[in-house]
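A.B. asks: There are structures below to look over.
What follows is calculated from the coordinates using simple rules that are stated; it is not laboratory data. Worth saying up front: this structure is predicted, and the values here are computed from it rather than measured. Cβ atoms are built from the backbone, for glycine too; each structure is taken alone.
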Structure 1
Amino acid sequence: MELMTHRGLFEFEANRETEGSVHEGLWLHEPAITAAQYERYFGNIIAEGQRAGMQFTGLTWPGCGCAACTARYAALRASGQGKPNAAIWQALLNLAKQGKFRSRTVPCFFDSSEKAGMIHPKASDGPWGVYDLMPNAMDHFGIWENSPAHVNPDYYLTADGKSGIIVQHLQAGVPYCIWYAHWQGLNPAKGVGWRAFTTVIERIRTQLGDQVAWMRPSDITDHYHQAGSWSFLDGI
């Protein structure tokens, strides 16, 4: 899902990271970057994936807490430009129309909130669309630190099926539950969160049964785009 990295901009022709370059996540917020620049950069990443036999679904904002990025983010917010550059939505839409993504809609993950899931249309043209689909559950599978201190399957769903963030969303009528995850914690070979992840999946299967339908994020945005609302859930 995550189209970009937490490191600096990459020079694809030279096959190297640009020395001293702005980090990719911050670059998504720089107001002077054009849609054409974003489209070219995203397209290069997608092409690398295609050569490896994989197809991307969407884009996750790769945050960064380094001193340089923190200072620049603060300056952007102070100037009233704290949101992502709107040109990225047009760039992603252009690529979707070229068939570069798995689906005709592109789910993105920027904002998040445990309290209320929300979907924000960002760009569209006929059957194609780009959406900011807010994750409404956090990562308790070890996060990027791959640390047991950040593993807690009960956060998602307890063994008796009576509590957890998934149950909270079901009871509140929230239409979906999407959680952040990091490959470091979910790596089946050495991720400390892999066993907790499989435990949560089994609890969902046994405790919630047909109350939950599994869908790709792009399936959610595809159905939402076609229906123009959450009404598509009535038929699932």
Structure 2
Amino acid sequence: MKKVLLALLLGISLAACEAPPDASARSAPLPQPSGWKAVLIAGDDHEPAFDNAVDAMAAKLASFGVPRASISVLKSSAYDDHGATLANIRRAFAELRPAPTEGCFVFVTSHGGEGRGLALVREGAFLSPAGLASLLNSSCGSRPTVVVASGCYAGTFTEGSVMPAANRVILAAARRDRPSFGCDAGLRYTVFDQCVLEGMERGITWLDLMDRARRCVTARERTMADRPSYPQLSIGAAATRLKVFMP
């Protein structure tokens, strides 16, 4: 009986000395993806800037080696399967099917609604942070994921517990209470979209890209005499080392 008690006490003592699970292990740096699957969405067609941006982003991704078959482009100005509708967006995400070693890239550019997300004018609806998070959770899971949310008040995508995640990098055009600029028929892109496109260089980190974009936006806003939009960034603990489209 004494031996049994001694064994039980020893087991309890050893268990008490065991280190608790390492929380940092759950946020270990993600490996750089071997490839990318992308969804590019222009949610409004009242100005050509949004369509222009997704076309330019598709070309940029192709120049970085992302196969055209891995890029889904949806526009408010398009119809059939290529229109920027909720049904087509759900389908595009369902068809992503990234391999275990691949990452997801999402670019959404449109007008924004304060506290609502980014507009999908074809349906009079918004792609909200919660809606996008649900799509990412089901299609990309824990794979490395980069989201560029471009529009007024897009900072809502970088805040709270819905969109931010350890495996996600989120670049947003403006603080949650600030407009973003450049929705003008005379401009090819919005200010933030142009700055992101110009700053994208294969092999730099996403943090480096955001630093470039912020400096570019600030300079453009001063020239245009606009109030600061304060682009926002969220980088998950496991995504800090991820680089721009570099295997």
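A.B. asks: Identify the structure, out of 1, 2, from whose coordinates FRET efficiency 1/(1 + (r/R0)^6) of positions 154 and 218 (r between Cβ atoms, R0 = 35 Å, to 0.05) was calculated to give 1.00. Please report the intermediate quantities before stating the final value.
C.D. replies: On the way: 1: 0.75; 2: 1.00.
Corresponding structure: 2.
A.B. asks: Check the numbers for relative contact order in percent (Cα under 8 Å, 6 or more apart) across 1, 2 and tell me which is largest.
C.D. replies: When relative contact order in percent (Cα under 8 Å, 6 or more apart) is computed for each of 1, 2, structure 2 gives the biggest number.
A.B. asks: If we compute distance in nm of label points 7 Å out along Cα→Cβ at positions 130 and 186 for structures 1, 2, which one ends up with the highest value?
C.D. replies: Max of distance in nm of label points 7 Å out along Cα→Cβ at positions 130 and 186: 2.
A.B. asks: Here mean count of other Cβ atoms within 10 Å over residues 34-41 was calculated and came to 21.8; which of the structures 1, 2 was it taken from?
C.D. replies: Clearly, the read-out refers to 2.
A.B. asks: Between 1, 2, which one scores greatest on mean projected area of the Cα convex hull in nm²?
C.D. replies: Structure 2 comes out on top.
A.B. asks: Then there's this: Between 1, 2, which one scores greatest on Cα Rg over 2.2 N^0.38 Å, for residues 82-161 alone?
C.D. replies: For this comparison of Cα Rg over 2.2 N^0.38 Å, for residues 82-161 alone, the top structure is 1.
A.B. asks: When mean count of other Cβ atoms within 10 Å over residues 42-49 is calculated for each of the structures 1, 2, which structure yields the highest value?
C.D. replies: Once mean count of other Cβ atoms within 10 Å over residues 42-49 is tallied for 1, 2, the winner is 2.
A.B. asks: While we're here: Suppose you compute FRET efficiency 1/(1 + (r/R0)^6) of positions 50 and 138 (r between Cβ atoms, R0 = 25 Å, to 0.05) for every structure in 1, 2: which one lands on 0.45?
C.D. replies: Values: 1: 0.20; 2: 0.45.
The structure behind it is 2.
A.B. asks: Hey, another quick one. Upon calculation of distance in nm of label points 7 Å out along Cα→Cβ at positions 90 and 210 from the atomic coordinates, which of the structures 1, 2 produces 3.1?
C.D. replies: Computing distance in nm of label points 7 Å out along Cα→Cβ at positions 90 and 210 on every structure in 1, 2 gives 3.1 only for 2.
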